[in-house]
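Each structure below appears as structure tokens.
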Structure P
Amino acid sequence: MITSYQKGYLRELEVVRRLRRNRVFHTVLRSAGSRSPFDIVAVSRSKVLLVQVKTGKGRFKREIRRLKRLKVPSCVKKQLWVYDNGWRLVFDG
């Protein structure tokens, strides 16, 4: 039986692989075991991408509000990726 933590961990690794594969970002890091608002940080020459990864069905209103409230420089993009029988981008700000 796979735990919720393991499921989330595997999905985070999948997102890291996807971001590395597209070769836009020269550095892609997973924030292991943190309780920060972001699971993954990806850095390119001109931008930074902060990604929160979730699994399952849900509306994720609380996470979206939390991401919107975070003040970041204009070169930083915040995203919420959700996996439920496929990936969908729920928030891109």
Structure Q
Amino acid sequence: MSLELIAAQQPEVIRALYRFKNEVFKDDHLTFKEKELIAVAVTAVLKCDECLELHANKALEAGATKDQVREALSVAMYLAGPSVIVGMPSINKVLS
């Protein structure tokens, strides 16, 4: 099921999800940029190419460098193996 379908059928669920996201990603002990770099690593491990592209771009927009995005991906590869980046075309798009 897509987020668009859930939003159409259960808009209150999506509103709650976005309120939660906004709370989680606000600057606190970690900055928004640092949280986006964590999201890069997690989405790589989860093999969500669309999510990886979204969070990598948000990290870059927040001031992360391409080297920092690469380093976050290196952490993901160390923890989950090199397969986390195989078949993830957005990595090339974001880092080229």
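Okay, here's what the table says:
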quantity	calculated
Structure responsible for 38, 31, 24, with Cα extents along the principal axes in Å calculated and labels P, Q on offer	Q
Origin of the value -9500, where helix-only ellipticity at 222 nm (-39500 (n - 2.57) for each DSSP H run of 4 or more, over all residues; to 500) was derived from one of P, Q	P
Read-out mean count of other Cβ atoms within 10 Å over residues 37-44, computed value 18.2, structure in P, Q	P
Relative contact order in percent (Cα under 8 Å, 6 or more apart) - structure with the largest value, from P, Q	Q
Structure (P, Q) behind the derived value 0.65 of FRET efficiency 1/(1 + (r/R0)^6) of positions 29 and 53 (r between Cβ atoms, R0 = 30 Å, to 0.05)	Q
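Since every read-out is calculated from the coordinates, none of them should be taken as a lab result. Please read these numbers as outputs of a predicted model, since none were measured by experiment. Cβ atoms are built from the backbone, for glycine too; each structure is taken alone.
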